[in-house]
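Some structures are shown below for you to check.
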Structure 1
Amino acid sequence: MAISEEKTKLVHRLNRIQGQLQAIKNSILNEETDCENAILLLKASQQAMKKFGEAYIQDHLETCFKEKKSQTHLEADVKKAIKAAFNL
């Protein structure tokens, strides 16, 4: 089964987030005290995670719309996705 281009993009986003988190971890382990850099790393990883979440939910909803035949099931899935998105 081939991975879609959208799924590949999601994985690339996660890889970038992992890199940002690794940089934060390294700064802690190396006891770097550059406060500005630490704040920038945290902000970048937070924003990247937010953007990933948006892209992931969008991809999931598009998949639901394509696969679901029953309006009732589709409506229930959309409601669950919206509730989950706002409970993050």
Structure 2
Amino acid sequence: MAKLKLDLHDICKKGYLIEKELNRVIFEAVEKRIALVEIIPGKGSGQLKKTVLRFLGRPDIKKLYHRIDKDSENFGRLFVHFRH
């Protein structure tokens, strides 16, 4: 099972890069028909995770993936599942 991984720790202070990288990884998964994307916003205060969830909740993005799982063991990880 192929999987893409996006770690947002490096770009957490640059808002314009966050959305750009999220777009890139979502469209790459759709284009290459990858079933799972792991997004790591980190544990922190949760602001970055809220930003990521807000991005994934947009209607134009939401139609591209099947579901989102929040890791029960690690608060700072999200899994986006695709059905192709």
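Every number here is computed from the coordinates shown, using simple stated rules; none is lab data. For clarity, every value in this text was computed on a predicted model and none was experimentally measured. Cβ atoms are built from the backbone, for glycine too; each structure is taken alone.
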P(r) over Cα pairs in 5 Å bins from 0, in percent derived as 3, 15, 28, 28, 18, 7, 1 - corresponding label from 1, 2: 2
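Determine which structure produced the value 16.4 for mean count of other Cβ atoms within 10 Å over residues 22-29, calculated from the coordinates; the candidates are 1, 2. Present the calculation step by step, with values, prior to reporting the outcome.
On the way: 1: 12.5; 2: 16.4.
Computing mean count of other Cβ atoms within 10 Å over residues 22-29 on every structure in 1, 2 gives 16.4 only for 2.
If we compute distance in nm of label points 7 Å out along Cα→Cβ at positions 30 and 54 for structures 1, 2, which one ends up with the highest value? Working shown, then result.
Working: 1: 3.1; 2: 2.2.
That would be structure 1.
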Structure from which -11500 was derived, helix-only ellipticity at 222 nm (-39500 (n - 2.57) for each DSSP H run of 4 or more, over all residues; to 500), options 1, 2: 2
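Given that relative contact order in percent (Cα under 8 Å, 6 or more apart), derived from a single structure, equals 32, which label among 1, 2 identifies that structure? Write out the running numbers ahead of the final one.
Working: 1: 28; 2: 32.
Label of the originating structure: 2.
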